[in-house]
Structure 1
Amino acid sequence: MSSIARRVYELLVDKAGLNKLPFRSVPYGYVSLEFWLGAIVASAFAWLAISGILLLLYYDYTNPAEANRRLLETKPFFRAILVSHRIAAEIMILGAIAHLLRNFLVGAYGKPREILWIVGVLAGFIALQTAFFGYAAIGDKIAVEAINIGIGFVSSSLGEYFGKVVAALAFDVSEATRYLRVIAIHVAFALILGLLFVLHFTLFEAHGIHLSPKESRWRREPHTVDEKRSDIAPWFPVNFAYILVIAFGV
């Protein structure tokens, strides 16, 4: 029975072309959180995109704080979406910091991955801006204080004239439409972040995973895992299954 099941499985994989996917495979020993911190970030971002679209359908820029309070009382599912959106943002930021620190410590930013590293750092910066404008879009008392701090920061750090221009562009001069501007910038940053994620993943697939410090002996020379190694795990189902575990875990 097991041989029949295996043949059926191999037939389905072959017919679906899953054994020919253009994704790099990694050794079995690399299937761990140390090498998959980026998957945590990507999984959190995926839920942020889904929950963000749902929240956007109910967003009222004229009085977001009162609208949220009303929705929390009248829509049973709204609290779960709103809270999970906030928690996913925190997971994404913390995961990105851990991912960056790990790759910095093992020297994964070196040749030939310089552009991959630059795109990743830029994505981290955009993620922080996205999180700030998303938090400011809530419209409660703390969000108002955050906006005031943001206005004061850009006004003082970018010069008297240019700082005021940037503050006006970011937060609008009219309080009546301020949150429309804030949520629009939040969505724009989220879209840019999504494009950077795609570029980052594409560059990663082009260069492959960096050797573990144990195998490279902490050397800074260019290293890429040889996909002809005997301990390479097939992308499907091993990598695919692990990605699902991380995604549902997040």
Structure 2
Amino acid sequence: MESSPVLLELRGVCSGYGSLEILRDVSFTVRRGEILTLIGANGAGKTTTLNTVCNVLPTRQGEILFKGERIDKLPTQDLVRLGIVQVPEGRRLFSELTVLENLKLGAYLRNDKAGIQKDLDKVYAMFPRLRERAKQLAGSLSGGEQQMCAIGRGLMARPVLLLLDEPSLGLAPIIVQQIFEIIREINAAGTSVLLVEQNAQMALKVAHHAHVLSVGSIVLSGTGAELLNDDAVRKTYLGES
């Protein structure tokens, strides 16, 4: 992965909410073809990082580049057109719309009808349960099915870089395993992934590289395997003594 071109780069990024600064001088890169994971305690700035990359939250200081071009001043919809797509924490499906309608909303900026159908078929192949539930209201799905639908909706935008925010949140262990297998599959098919996850053990197992965020700053970096075997990470984030 070290020889792969840089896809996303944050340079000294600061951002926050109102008078509260959350991110402080955050710098890292995501290379083409890799899974980069951010772990850390609640309030560390993980979701804030994703929202800042997508310009849901403006960058106060620093720069964000995608394929070498600055993007931190671009509106969110333009970032989606470039291939940066976020699957937010909590799924945020339209509960009164069907699974199929939710999936098609992921392609709302596209007009290539044949391509959209092809990608829909790919999503159904990846998540057979969604094909079975295509006409069912999204709000009536189980938690795991809703997460599958949320990821599928993100894939319908044909992302180059997929931002995943807490995809395992509230799911049973067997479903968590399935979701992480899907993340590997998405990455193997060519999509780079920036993953924010409370389940540090699972996240580090799939990550090529990872950073630990604490109080809005990166305090530790390494490969997923290196951080899995780091004593401080094992004690603080993996619950080991």
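Some points to look at:
- Of the structures 1, 2, the one that 17.0 was derived from, the read-out being mean count of other Cβ atoms within 10 Å over residues 84-91: 1
- Structure responsible for 33, with relative contact order in percent (Cα under 8 Å, 6 or more apart) calculated and labels 1, 2 on offer: 1
- Structure responsible for -10000, with helix-only ellipticity at 222 nm (-39500 (n - 2.57) for each DSSP H run of 4 or more, over all residues; to 500) calculated and labels 1, 2 on offer: 2
- Label whose coordinates, when semi-axes √(5λ) of the Cα gyration tensor in Å is calculated, return 41, 25, 13 (choices 1, 2): 1
- Here distance in nm of label points 7 Å out along Cα→Cβ at positions 4 and 180 was derived from just one of the structures 1, 2, and that gives 1.9; the source is 2.
- Structure (1, 2) behind the derived value 2.5 of distance in nm of label points 7 Å out along Cα→Cβ at positions 36 and 196: 1
Every number in this text was worked out from the coordinates using simple rules, so none of it is lab data. Quick caveat, the model's predicted, so the values are computed rather than measured. Cβ atoms are built from the backbone, for glycine too; each structure is taken alone.
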